[in-house]
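Structures follow.
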Structure I
Amino acid sequence: MTFSSERLKRLAQLEGWHFWFAGRRALIQRLLDRHLAVSDQMALDVGCGTGAMLNTLAPRFHRIVGIDLHPEGLHNVRRESPDAILMRANATRLPIADNVFGAVLLLDVLEHVDDHAALAEVHRVLRPDGVAIITVPAGRWLWSYRDEAAGHLRRYGRRQLVEAITGARLAVLAVQYYQCLLFPFVAVTRLLGRGGPYLRDLEDRPSQRLSRLLAWVNLTEVRLGEVIAWPWGSSLVAVCRKAAA
């Protein structure tokens, strides 16, 4: 990833209140509730960034580990999550033994790295009874300045993500779109924002009132996702475990 120190600082501010992060946190919690029977074990957040997700995981797991390449982000994590184990490493070369973690998260990481190598590492460190949750940006036609500035290598189609996961000997338990209800808004900002940072920056700083409204929309979508298979969205989320030998 190619985030500057200033961008990481901005992300740390956004993660606490921005509608997109609020919806994603709720989605991850719901998926863990549904697919992970036993939570009293270890969890790994690969590409933990500024550590907001570690705080969400902490009450659920016996021990949480965060890995990221950026020392600035890890410094923030150390301050906000003093009980977490932190490592500076690449997602494609995890300094961890085999079969350790009951849950592994790769939240908007695969698009930055060699996804085959990163998923092979997930397979290696995941316990046989554990689950991995993966989120990626969806829709290759939505490519914009936001992707370029973030150092994305790709956006994913549903089939492309499933093939990458199964190619790493992981079995897909569920795959779904996220942020369907706000998709028209996202599509407009991406298509019109291909030439520069203006619309990205505008989307990053909605008023607190607007962000609360949009967060309500995303949280409603997460709840309805229990009974509705959303047909599209700006992100994809997959839940997987080790495939049977």
Structure II
Amino acid sequence: MELSFCITCMNRFHQISKTLLTNLNDNKNEKVEFVLVDFNSSDGLKEYILNNKDFQKYLNTKQLRYFSTKELIYWHASIAKNTAHKLAKGKYVVNLDCDNYIGKDGGDFLLDIFKNNGDNIIITQRNNIFGSGCAGRLSLTKENFLKLGGYDEQFFPMGVQDCDLIKRAQKMGLENININLNNNCIINSKEESIKNIGINISYNKMLTVNNLLSKLNLDNNNLKANIYKNEIGIRLT
């Protein structure tokens, strides 16, 4: 497997029901997989995936690998993303939020960038517009992702985790290549994004605290996250 799109979802059926099949159909490379981890969704996502004939061929060929777990009761972006990335079989891993589209041949598009620039890079597909919903589209080798310890699970459930990973990667020596293409997504409000976190805290408050934690780690050259844990994310079989 060359590349893995890593998708996480908790009660976002209304979005992934629009994006997932389109993304699968837009990929023609059999060496590109989609790893979908369903965290405690109660909106019918599991039945939609397993009982829908449109997904069966992709499940059979392992281009779609679906996992579900109830171990993460409330949403935590870093834990969820680390779980999906850990399950990836591709040399390259791509964080693909469940409301994002890869675009036509989006996997080959990224593989060409790695081919032309080498593996010592982290690819972003941002348009630098806050709240546009595409800031989390990050691509790097799985080896480099693990060297960085993945996303920082000490953070509050939402905010900064993507920017923090980019900054740690750059400080570790990876070149950030931003390509503002293939980054269409369904726009969310911040209120919708945090509705499953299980704590009464605003997005802006989480943003402030997580920014401070990120800056502290970067200033102290602590580039590998989660060093206090035996493994990142949740272990799934």
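Matching task: 14.5 is the computed value of mean count of other Cβ atoms within 10 Å over residues 68-75. Pick the structure from I, II. Checking each candidate, the match is II. If mean count of other Cβ atoms within 10 Å over residues 100-107 is computed to be 20.9, which of I, II is the source? Computing mean count of other Cβ atoms within 10 Å over residues 100-107 on every structure in I, II gives 20.9 only for II. Comparing mean count of other Cβ atoms within 10 Å over residues 44-51 across structures I, II, the highest figure is found for I. In this comparison of I, II, the computed figure 0.6 for distance in nm of label points 7 Å out along Cα→Cβ at positions 148 and 172 is attributed to II.
Starting from the value 12, 45, 36, 6, 0: which structure in I, II was P(r) over Cα pairs in 10 Å bins from 0, in percent, for residues 60-163 alone calculated from? It traces back to II.
Bear in mind that the values in this text are calculations on the coordinates, not laboratory data. Just so we're clear, the structure is a prediction, and the values are computed from it rather than from any experiment. Cβ atoms are built from the backbone, for glycine too; each structure is taken alone.
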